[in-house]
Structure P
Amino acid sequence: MNAITLDVPSSRRYGLFVCVMAALAGLLFGLDIGVISGALPFIAKEYALSDTLQEWIVSSMMVGAAVGAVGAGWLSWRMGRRYSLGLAAVMFVAGSVWSALSGSPESIIGARLLLGLAVGVASFTAPLYLSEIAPRQVRGAMISAYQLMITVGILGAFLSNIGLSYIGSWRWMLGVIAIPAVLFLLGVLALPDSPRWLLQRKGEKEARTVLQRLLGSAEEVDAEVREINAQLAQPAQGWKLFRTSANFRRSIALGATLQILQQLTGINVVMYYAPRIFGLAGFATHEQQLWCTVIVGLVNVLATFGAIALVDRWGRKPILYVGCATMAIGMGTLGWLLHAGVAGGASQMLAVSMLLVFIAGFAMSAGPLVWILCSEIQPMQGRDFGIAISTFVNWAANMIVAATFLSLLSTIGESHTFVLYALLNIIFACVVYLFVPETRGVSLEHIERNLMAGQRLRELGAKV
C-alpha cells in the first residue's frame, strides 16, 4: 500500500473519526464536572472535612480551568490545536490518576487544579479545532455534538458514581476518568493539524495535504485555501481593538455579564452538590441521592435536544425568557418547600420535580444560548479575544458559586439560598430584555456593523 493511500482516507471515514474525537473531548469535560458530586460525600466522611474544605475541593477545578482558558489561546497558537489537545489529554490522565492516589485533601485539591487546567485548555481548543477542520457541510453538527457530549459526560459520571457507590470507592470514581482520557490521547495523536493553523505557522503545502484528506477534490482544496488566506489577510487585533474601541468593550461587557448570570442561575450548584441537595429534600441514603442525580443528568441531556431544535425557530430571546421563568419557578418552589418542611413522599417528589424543572429550563436556554450569543456579538477581528474573555469569566464565576454554596446554606439558610437563586434568574430575564439582541437569522457581519456603528446592544440584530 503506497503512502498516498495511507495519507488519504475517505472523507466519510475521516469525518466520523473527527466526530468521535469531538465526542471524547466533550465527554471528558462532562465527566470531570459530574464526578465530584458522587465522590465528595465519601471524601468528606473519610477525612472529616469542613464545609469550607469541601468547597475548595469542588472549586479548585474551576480555578485551574480559568487559568487554562486564559493560556489556551497562546498554546493553540504556538503549539497548534492538535498538540494543545494532546497536552490537555495528558493532563486529564495525570490528574485522574493523581486524584485516585491522593492521600490527603490538599493532594486532591492539587489534582483537581491540574484537571481544571486540562478542562480549560480543552474547552477553548476543541471547539476551535473542530470549527477549523470539520467539513463545512457538517461543521454545525460537529460542534453541536461536542456540546451535547458534555451533558452525556455528566450523565455518565452520575451513572459511574452510583455503580461505584455500592463499594464506597471514591478513588475509583475519580480515577476511572483516566480510561477515556487515554483513548482521547491516542486519538489526538492520530489527528492532523488544523489547515488554518498550518497556513499561519507552517506553510501552504502542509495545509493542502490536510485539506486533501478532508475534501478529496483539488478544486475544493483550492477554494478552501483561497478563503482561509482571505480571512487571514485581516489578522485578529483583539487587545488593540479592546483598548481603542468603546463599542468592542460594550460587546465584551455583555458577553462577560451573560457568563456571570449563567453561573448565578445555580446550575453548577446542582451539578456539584446534587446529593447534598437531595439530602435536604429528605432522601436519607446516599444511594437514593445518587439515583436522583442520575435523573438530573438524563433530563439535562434530553432538554439540550430541545435547545438544538428550537434555537433557530423561536429565536434567542424568547427561549431565554422561557428558560429564566422556568428556572425561577423551579428554584423558588424548592426554596418554599424547604421552608415549609419536606416530609412524606408527595413533598419529596414535588421537590425532585422542581429541581428537574430547573435543570430542563437551563439546558434548553441559558446553557447553550449564552455561548452562542457570546460568539455572535463579537466582531471578527476581536472574536478570539472576546470568546477567551467570556470563557475566563465563566470559569471564574463558576468557581465563586461553587466556593460559596455550602457557606450560604449555613449562613442564610437552605430555603433562603434557593429563593436567592430564583431572584437571580428573574434578574437574568431583566438583563435579557434590556441588553440582549435577537440574533436569529441575522448575519454576523450585520451584527458587527451595528455594534461598531454604536447601535444599542439590544438592537444589534435590528435591520437598519
Structure Q
Amino acid sequence: MRKAMFEHEIKILRDTFARLLRRNAHTNLVKLIRKTHPADLAVVFRYFNDEEQVQVFSIMVDDGQAVEFLVELDDTLIANLLEDESPERIATVIQESSANDQSYILGTLEDEQAHSVIELLKTEEQEEIEELMGYPEDSAGAMMTTNVFTLYQNTTCRDALTSLQDQSEAEMVFYLYITDEDDRLVGVASLRALATTPADTILKNIMVKRVHTVRPETDQEEVAQIVAQYNYLAVPVLDEDDQLLGIVTVDDVVDVIREEATEDFLQMAGAGKDREILLKSSWENARARLPWLFASWIGGIFAASIIGTFEHLLESMIALAAFIPVIIGMGGNIGTQSSTIIVRGIATGRIEIGSELKVMWKEVRVGIILGALYGLLLGAFAKFRFIDADPMLGVVVGLSIGCSMLLAVAVGTFVPMFLRKVDIDPAIASGPFVTTSIDILGVLFYFVIAEYFLSI
C-alpha cells in the first residue's frame, strides 16, 4: 500500500513538472522545486529528457537544496548535468556541503573540470577534498565524513553536554567519540548514556571500550557488513596511530548496500558490473555484456560438439533429442539457484570462512532430493510418452536429470566459495559461467548414460 501511494505521488509530481516545463512557468517551477524533497526530485528527474534536466537544474537556487539533490543522483547523471556548467557555478553549489559530498560530486567529473572547481574553494576545503579523493573509490576513506568531534576521556558529562551544544555542524552526534591524551580513540558513548548519567561522572566511566573500527582503505562492503551485523549508526575510521579520521554513517552505508547488491545481481545475470548500465548508451551496454554472452556462445559450441559426437544415438532413437532441453534447463535453473544463494550468503556474512564444507553438503543433499524427485517424474513421463521406445529410456532420462541436477548444485555451490578463497568476486560465478559449464556437463552425462544403458 505504501509503495503504491509513493508511486502515485511521484506520478502526480512528474505530471506537474511536465506541465510547468511546457508552459515555461519559471516562478511556479522554482516554488515546486523548493517544496519537493531532494530525494523525490531525483526520482522525478530521471523521467526528464536532457533539455528538461538542464532547465530544471539551471533554475535551482544554490542554497543547499541543489547539492542535496545532486548527491541523490547517479554518477552518470551528475557528470552529464555538470558537464557544461561553469566551475564557478559548481563551486557555489557545493561550497556549503560536507567534504564527503563535495568529493563525491567532484569524483564524477573529468579531472580537469574537478581541479578547476577545487581551486575556487577555500584552502582548508581543498586539502580535505583532495585527501578524500586520494582514497580508493570504494573504500571507507572515500565515503567517510570528517566533520566529527571528539571528547577527552576525563571530561565530565556536564562539560560534554556543554561542548555538544557548540557542535551544530557535527555529523552523527548520537555517538560521542572519546580519546586519550595522545588523541587515540579509546571508547565511544551514546548520547542517551550522556544525558542519563550524573553530571559529575567522567566519560571514561561510561564509555564502551570495545569499538568496531575500520581503516580508510577498508572496502565499503566490509563497512556495510559491520553496520548491518551490529546495527550501528556510524563506524569510526582510524589511521595507523588509532586517531580518528572520520566516520562512515548509516545513510551512506544504505547506499553502499544497494549499490553492492545491484552490482552482484548484474554480474550474476552476466550483464557486467556497472551499476548505471541503464544510463549507458546502446553501444556501451552491448560492450559490457559482450564478454559474458561470448562465454555462453563458447559453451553452446561445446554442447553442440558433444551432441554431434553422439549423433549415432540420436539417429537410432530420436526420442533422446526431446529431453535435451529439459536436462539443460533443469540443471541450469537449480545451479543458478544454488550459486545465487551462496553469493548472497557470502555478501551478507551468512556464510563464514570455515563453514564451506557444511554449506556445500547441505546444498548437495538438496540436489539429491530434488534430483531424485524430478528424475522419477521425468522417467515416468518418458516411459509412458514413448511406449514404443527402448524400455530403458525412462531409466536413462530419470538418471540423467538426477545426475544433472546434483552436478549443477555442486558446481553452483563450489565455484563461488572457491572464488572467494582466491580473492575473486564470487558474483561472477553465478551467470553464464555456471550455466554454461552445467549445460556442457549435463549433455555429456546424458549421452554417456544413454550409451551405457540403451541397446543401440
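What follows is calculated from the coordinates using simple rules that are stated; it is not laboratory data. Bear in mind the structure is a predicted one, so any value in this text is a computation, not a measurement. Cβ atoms are built from the backbone, for glycine too; each structure is taken alone.
Below, the figures for the structure above:
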quantity	calculated
Highest-scoring label, criterion being mean count of other Cβ atoms within 10 Å over residues 190-197, among P, Q	P
Parent structure of the calculated result 55, 31, 19, given that semi-axes √(5λ) of the Cα gyration tensor in Å is the read-out and P, Q the choices	Q
Answer label among P, Q for the case where relative contact order in percent (Cα under 8 Å, 6 or more apart), calculated from the coordinates, equals 11	Q
At a computed -27500 (helix-only ellipticity at 222 nm (-39500 (n - 2.57) for each DSSP H run of 4 or more, over all residues; to 500)), which of P, Q	P
Structure from which 1.4 was derived, distance in nm of label points 7 Å out along Cα→Cβ at positions 150 and 366, options P, Q	P
Which entry (P, Q) yields the derived value 20.8 for mean count of other Cβ atoms within 10 Å over residues 294-301	P
For FRET efficiency 1/(1 + (r/R0)^6) of positions 126 and 374 (r between Cβ atoms, R0 = 30 Å, to 0.05) computed as 0.95, the structure of P, Q it came from	P
Value 20.6, calculated as Kirkwood radius over Cα pairs in Å, for residues 166-301 alone, assigned to which of P, Q	P
Label whose coordinates, when distance in nm of label points 7 Å out along Cα→Cβ at positions 222 and 254 is calculated, return 4.1 (choices P, Q)	P
Ranking P, Q by distance in nm of label points 7 Å out along Cα→Cβ at positions 230 and 286, the structure that comes out highest	P
